[in-house]
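Nothing in this text is a laboratory measurement; each read-out follows from the coordinates by a stated rule. Keep in mind that this is a model prediction, so the values were computed, not measured. Cβ atoms are built from the backbone, for glycine too; each structure is taken alone.
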Structure I
Amino acid sequence: MKTALFSHSDCLKHVEIPGHAEQRARLNAVLDALHAADLNLVEHEAPLAKREDLLRVHDADYVDQILDNAPPGGLETTGP
């Protein structure tokens, strides 16, 4: 049996905030463990979520707040 793994390479560009749980090292550790587990992975690049996709799991006010405050050009970084 195969196991599908959906992720996106942009996740590894995450700008890290000291002390926050979301760290590139955490994602790398999870991916390394999945690869080592011999799960017969089939990897897929996750598509860009549409608003209606986000509304399946988040309140509309929250989705609107995030989308209204997202940088128009996509990823913005101030770090290295």
Structure II
Amino acid sequence: MKKVIFLLLLGKRMNSAVETQKVLTEFGCIIKTRLGLHNLSDNQCEESGLVILEVQGEPGQQKEFRKKLSRIRGVNLKIVELKI
């Protein structure tokens, strides 16, 4: 069994969040787990944010998902594959 984790670091969250959300919605059926984190300082949101996704589905779907996320300006994407 293999777990596939997408780590997304959004540099300027306010600029990239809308486009990122559209892609996440498009591929929502292959997202098993989603966790979004951002820091607060003095009760204001920081510009960067981290999204952790556990992804399922066919390798072709995952590849297309990666491609679309990688094209979004301000999104740094890393993939972690863990074998159990």
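Suppose you compute Kirkwood radius over Cα pairs in Å for every structure in I, II: which one lands on 15.2? Write down the numbers at each step before the final one.
Details: I: 15.2; II: 13.3.
Comparing all candidates, it corresponds to I.
Taking relative contact order in percent (Cα under 8 Å, 6 or more apart) as the criterion, which structure among I, II has the greatest value?
Values: I: 38; II: 51.
Once relative contact order in percent (Cα under 8 Å, 6 or more apart) is tallied for I, II, the winner is II.
On distance in nm of label points 7 Å out along Cα→Cβ at positions 7 and 39, which of the structures labelled I, II is highest? All intermediate terms of the calculation are to be shown ahead of the outcome.
Details: I: 1.0; II: 1.6.
Structure II comes out on top.
For distance in nm of label points 7 Å out along Cα→Cβ at positions 15 and 63, find whichever of I, II sits highest and give me its label. Before the final figure, lay out the partial values.
Details: I: 2.5; II: 3.1.
Evaluating distance in nm of label points 7 Å out along Cα→Cβ at positions 15 and 63 on every structure, the highest lands on II.
Suppose you compute distance in nm of label points 7 Å out along Cα→Cβ at positions 23 and 47 for every structure in I, II: which one lands on 2.0?
On the way: I: 3.4; II: 2.0.
That value comes from structure II.
Starting from the value 2.8: which structure in I, II was distance in nm of label points 7 Å out along Cα→Cβ at positions 55 and 71 calculated from? Please report the intermediate quantities before stating the final value.
Numbers: I: 2.8; II: 1.4.
Derived from the structure labelled I.
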